[in-house]
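Okay, got some structures for you below.
None of the figures in this text is laboratory data; all of them are computed from the coordinates on show. Because the structure is predicted, anything quoted here is derived from the model rather than measured. Cβ atoms are built from the backbone, for glycine too; each structure is taken alone.
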Structure P
């Protein structure tokens, strides 16, 4: 059973002007697709063929000889999750269970948004900024390159991709502007709330 490239949950133009169709053409159509294609080549004919993406990640994370498999599998998962975290008309202040948990953990949404943005800004090189549930507590974390919380235990609720290919065509080297645009205008809080369940 091959790992498939999931469909985007919106049209490529839907996230403009904050993320352009041009960026999605490259980010989804080239980068994400390449991770899927590479992973399928790497697992073909191995004991990992036929396993779920999450199983592949957890097995490969424990075996340094499978670093290439881990990197591609984790990037497939991270990207598939990231697309779900975005939507046209998103952002703003969340409602529902996540809003109460954010206020309890950070005191205000603005403080949370500042810390989420800061995690993305201070991730040296490529990586991801995350909101996770860890032992029942909300935490903001960051991971380098392809690393993902699902390899370590915490449950991902939200991520923002801070690899350059996520923003360079639209923002060049202005990562803080990209992070602010995503947080203020694109976060799919319905999806984040659904991950709490």
Structure Q
């Protein structure tokens, strides 16, 4: 098993060509909305949370969770109560595999951004998402979700991206509407990457 995995930020992660991943791909339908690997913006948020740690047992929702590495990190590092949200049901076997490898549980919610219910948003202390605004068609649904979350009193929302045009358009709207902060960030592990964090304090 060790040869099939690597450790990043203290999290056990299966390599894309590992037997476990290949088996899941054989047994399940392939993820459809780019949920076929770990995206680097999750690590921007992980570093942010290390510098600004949430309280013990915080309720955290990761939207567009994919394989759920950020969700798993929050559950493992902060003992958070985490819900992973994705519109693609096919990502959840991969999330479950990684959660088991790390000895944590992550609740799943199959939903599009705009369909997340107000009562579910209202329960969250923190909403996070990395690499989730990669098409212009996602700007409006994400903006609506953020707007609902702010109205429901979610204390903090953090979204990360390498700096794609749709994300920057979303960020501009959020800076104007919610007085959000857009900051540049970089990481050196697992690879050297740079991008942005959009932080909304409520």
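Looking just at relative contact order in percent (Cα under 8 Å, 6 or more apart), which of the labels P, Q belongs to the structure with the highest value? Provide the component values of the computation, followed by the final result.
Working: P: 26; Q: 19.
Comparing P, Q by relative contact order in percent (Cα under 8 Å, 6 or more apart), the maximum is at P.
If you work out distance in nm of label points 7 Å out along Cα→Cβ at positions 5 and 101 for P, Q, which one comes out largest? Show your work: numbers first, answer last.
Details: P: 3.2; Q: 0.6.
Top value of distance in nm of label points 7 Å out along Cα→Cβ at positions 5 and 101 goes to structure P.
With distance in nm of label points 7 Å out along Cα→Cβ at positions 45 and 181 coming out at 4.4, pick the structure among P, Q it was computed from. Only structure P yields this read-out. Computing helix-only ellipticity at 222 nm (-39500 (n - 2.57) for each DSSP H run of 4 or more, over all residues; to 500) gives -13500 for which of P, Q? It traces back to P.
For distance in nm of label points 7 Å out along Cα→Cβ at positions 21 and 141, which of P, Q scores largest? Let's see the in-between values first.
Working: P: 3.8; Q: 2.5.
Structure P gives the largest value of distance in nm of label points 7 Å out along Cα→Cβ at positions 21 and 141 among P, Q.
With distance in nm of label points 7 Å out along Cα→Cβ at positions 157 and 189 coming out at 1.2, pick the structure among P, Q it was computed from. Only structure P yields this read-out. Out of P, Q, choose the structure whose coordinates give mean count of other Cβ atoms within 10 Å over residues 125-132 equal to 24.6 when calculated. Label of the originating structure: Q. Quick check: 10.1, 32 is what I get for Rg and Dmax of the Cα atoms in Å, for residues 117-164 alone, calculated from one of P, Q. Which structure matches? Working through the options, I get structure P.
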